[in-house]
Each structure stands twice: as C-alpha cells, then as structure tokens.
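Below you'll find the structures, each written out as structure tokens.
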Structure 1
Amino acid sequence: MTKKKPLRTCLGCRTAKEKSELLRIVRTPDGEIAFDRTGRKNGRGAYICRNPECLKKAFKAKSLARALKTEIPGEIEARLLEEIVNAGEK
C-alpha cells in the first residue's frame, strides 16, 4: 500500500496540490514572517504556489494575513514577493 501524499491549498489560486509543490510561509512564535524552506519550522504556516501572481492575490484578498492571524506590513510583503521571484529564477 502506497502512502498518500498530503494535499494543501494555495491561498492565491485556491488549488489543492501536493505539499511538496507549494511554498510554506510561516509566522514564528516570536512574530517573524518568512518562507519555510524545510516545511518544518515551528509556527503557524500557510501555503502558496511558486507563482508570484498567487502571492499577490493572497496579499490583495488578505487571505495570507488571515491564515497567519497577523497583519503583514508592506515591507514584509515586498520581501516575500522578491524572494519568490528570485526562487523562480534559480
């Protein structure tokens, strides 16, 4: 019997995909908001596609802020967007 792969929903496009296909954004217990490259960081997490447009949609609809249960300042939005664009170029 094969093990089922966990599914998560992208906050931007609302598409369910395998956890490994999505990026995790985490709010750590000390309030830092960052990408979780390992998927195991301690804190409240939310998932987003590797597409910058999905991240923009999540910011616009405030779904990322709702999922992380915190306000997301503009400079953190800009940093996350820059990181996802740079990750796509590699």
Structure 2
Amino acid sequence: MKYKNMDELRKELDLLDNDLIKLVSKRFKFIEEAAIIKDDVSKIRDNDRIENIIKRLRALAKDNDISPDIVEKLWRFIIELSIELETEIFNKK
C-alpha cells in the first residue's frame, strides 16, 4: 500500500485537484476563443468532432488503464458544458 492513511491520500488528491482545476481553466479559455472565432451558432455543436474526440479518448483511456466508459461519460459532460459556455459567449457577441 502506497499511503499510510486517508489523510496522506487526501492530501495527494487535493494536490491533483489543484492541477486539474488549472487544466480545466485552460481548456475553457480555448472554448471562449472558439466562441469568438466561430461566425455561426450552428457551428458550435459538431457531432462528428465530438464522436472523434470520444473515440480518441476511449483509446487513450485503455492505454492508461482507466475505464473507457468512465472517460466517455466524463468527456461527454465536459463537452456539453463547453457547448453551453460557447453558446452563451457567442450570443453575447
């Protein structure tokens, strides 16, 4: 066992969460840029692109020993949040 107790484990999880927040923030900044670049609201949801992302990430999940189903659920949620944000920003232009 790598950790002696839950406090040690939670400390590591907290540090990882800090890093994840920075990455999520960076990802959503790209989404904000996409909303500015796109010239038509109908271009926000690109189903082919979404399915390509999911396919790529499912393969990456397998390579990294995490359930592809979990990764797919997580990314579909992230994608939907991204679409909501992008639509909101697009409509304010």
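No lab work stands behind these numbers, since they all come straight from the coordinates. Note that this is a predicted model, so its numbers are computed, not measured. Cβ atoms are built from the backbone, for glycine too; each structure is taken alone.
A few remarks follow.
- Read-out relative contact order in percent (Cα under 8 Å, 6 or more apart), computed value 26, structure in 1, 2: 1
- Value -0.81, -0.88, calculated as log10 I(q)/I(0) by the Debye sum over Cα atoms at q = 0.16, 0.17 Å⁻¹, assigned to which of 1, 2: 2
- Which entry (1, 2) yields the derived value -10000 for helix-only ellipticity at 222 nm (-39500 (n - 2.57) for each DSSP H run of 4 or more, over all residues; to 500): 1
- Structure responsible for 1.3, with distance in nm of label points 7 Å out along Cα→Cβ at positions 15 and 47 calculated and labels 1, 2 on offer: 1
- With mean projected area of the Cα convex hull in nm², for residues 23-70 alone derived as 3.0, matching label from 1, 2: 1
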